[in-house]
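Following this line, the structures themselves.
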Structure I
């Protein structure tokens, strides 16, 4: 995947997991944990080549909307930035699960405010955790700034 991510003009990756499973004669469990190494490779290759966070796979059980929500939240935590939908009922759930929570947004804003008040360099948040440039990058990305 890294070779593909490194091609000029490639902005974002996605993986057809249904096709991959068929091609590899896999039989993944309901949670798809057997595919986690491939998913993580996609996220790492995307980041390493400056691509947007990858697009997650389809959720084939159209009626299992709770499973879709849980799976989509897990993809977001893993570094995916979007997810493919195969049915209109999935769109709202995917959008909600891929969006930062109000608590996450508030925390990111607080981290940025603390860093600004500190005038640069590393500082400490309200819980005694270090705020450095990596933490600030994550907060900026979460807030879209």
Structure II
């Protein structure tokens, strides 16, 4: 589904969801299936019990929660945006421009946390990191129980 002018809410019991170019908020829920959202115009809320969530070109708030599956988000969380990304069993991959500005708070109970962009570390231990990227105008909060976390520049 593509080019929706307003708010979009879509639910799938069993099957994948793919939407693009929605001008307003997007809310997508899949009980069993993957979710892919390209170039959302406003806030995104995506949840899946079993399946991946992929969001490309996010420029506003993002809430992605998955029970079993990976999360992949690309875009820019700068400017008072909040990206809330949680998975119980799966990895989280985040791609941001090198000019992005946000506070990163990440926890991986059993997995590595990696970043290839410049960060200023506030707190760091084996399973969590709190760091500033740029002037920290946005927030990225990431949590996974079983899986790694990667933050990279585009």
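No lab work stands behind these numbers, since they all come straight from the coordinates. A quick note: this is a predicted structure, and the numbers were derived from the prediction, not measured. Cβ atoms are built from the backbone, for glycine too; each structure is taken alone.
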Computing distance in nm of label points 7 Å out along Cα→Cβ at positions 15 and 119 for each of I, II, the value 4.7 comes from structure I
Matching 0 (helix-only ellipticity at 222 nm (-39500 (n - 2.57) for each DSSP H run of 4 or more, over all residues; to 500), computed) against labels I, II points to structure II
For the read-out distance in nm of label points 7 Å out along Cα→Cβ at positions 23 and 63, a value of 2.5 was computed from one structure; give its label from I, II. II
Working back from 4, 17, 32, 26, 15, 4, 1, 0 (P(r) over Cα pairs in 5 Å bins from 0, in percent, for residues 7-86 alone, computed), options I, II, answer is structure II
Distance in nm of label points 7 Å out along Cα→Cβ at positions 31 and 71 - highest-scoring structure of I, II: II
Quick check: 76 is what I get for volume of the Cα convex hull per residue in Å³, calculated from one of I, II. Which structure matches? II
